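*Asks:* Below are structures written as C-alpha cells.
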Structure P
C-alpha cells in the first residue's frame, strides 16, 4: 500500500503522509479501518519507527487518524478537512513550479488545465 521513493527529494515521512491521505481520500482506507502499528509499518517499509511515529503524529493532529490505547490506530470516524493557510501557500508554490515545468515541456494552458482535471477526477471517491 505504501511505497518509498529513495530518489525523491521529499522526506520519507512526507511521502508516507501524502500516501496515507491519498488512500483515505480515494476510499482505499475507510473510517474505522485499522492501520499498522508504528513498529509494523516501520518494519514493512524498512525505516525507523521514529519516522512512522512522526507521520502518525501529524495525521492525528490533522484529525485523519486516531489512536485508541490498547487497541491500535484507526482511520478517524469523522474526518473534518480544515483549511490551512500555511499549507495552501506551500501547495501554491509547488503547483506554480509544476506548471512552469509543464510550460517548459511545451504544454499549453488548456493542456495543463485538462491534466489537472483528469488527475482530480482520478482521485474522486
Structure Q
C-alpha cells in the first residue's frame, strides 16, 4: 500500500465521517503534498476494497468512514450536518437486503435518519428563550 493510501486510512480512522477536503488536509499534514485527485482515486480504491465506506447524505458533502462490515446506519443533523453512527434496530444484515431484488445485483444499501442534534437543539432553545 502506498504512503498516501496508508495516510488516508489513518486520517479516516482517526476522524469522524470526514469529507474529502478534510481528508486531503490530513493526508498532506502526514506525508506532504498529495494531489486532491490522488486522494479521490485512493478513496475510491479503498472503498472498492472494503476498507472504507462512503456516505452520501442528500445535500451534504460525501463523507468517508472506516467502520465497515457491520450493520449500522447514520443520523444526520439538518442544522449543522453532523453525522453520527447508529446501530440497526433489526440486528445484523436483514435490513440491508430487500425482500425482492427485482433482478438487480444489490451491492449497497444505506439508511440515513435526519433530525436535529442535541447541540443544535440547545442553541435553538437558547435563541427562542423561555
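Quick note: the coordinates plus some simple rules give every number you see, no bench work behind them. Keep in mind that this is a model prediction, so the values were computed, not measured. Cβ atoms are built from the backbone, for glycine too; each structure is taken alone.
*Asks:* Here relative contact order in percent (Cα under 8 Å, 6 or more apart) was calculated and came to 20; which of the structures P, Q was it taken from? Intermediate results must be reported in sequence, preceding the final value.
*Replies:* Working: P: 24; Q: 20.
It was calculated from structure Q.
*Asks:* Here is a follow-up. By the measure distance in nm of label points 7 Å out along Cα→Cβ at positions 48 and 104, tell me the structure among P, Q with the highest figure. Mind showing how you got there, number by number?
*Replies:* On the way: P: 3.3; Q: 2.1.
Across P, Q, distance in nm of label points 7 Å out along Cα→Cβ at positions 48 and 104 peaks for P.
*Asks:* For distance in nm of label points 7 Å out along Cα→Cβ at positions 56 and 72, which structure out of P, Q has the highest calculated value?
*Replies:* Values: P: 1.2; Q: 2.2.
Max of distance in nm of label points 7 Å out along Cα→Cβ at positions 56 and 72: Q.
*Asks:* With helix-only ellipticity at 222 nm (-39500 (n - 2.57) for each DSSP H run of 4 or more, over all residues; to 500) coming out at -11500, pick the structure among P, Q it was computed from. Mind dumping the intermediate values first?
*Replies:* On the way: P: -18000; Q: -11500.
It was calculated from structure Q.
*Asks:* While we're on this one: Here distance in nm of label points 7 Å out along Cα→Cβ at positions 24 and 40 was calculated and came to 1.8; which of the structures P, Q was it taken from? Don't jump to the answer; show the numbers that get you there.
*Replies:* Working: P: 1.8; Q: 0.9.
Value 1.8 for distance in nm of label points 7 Å out along Cα→Cβ at positions 24 and 40 corresponds to P out of P, Q.
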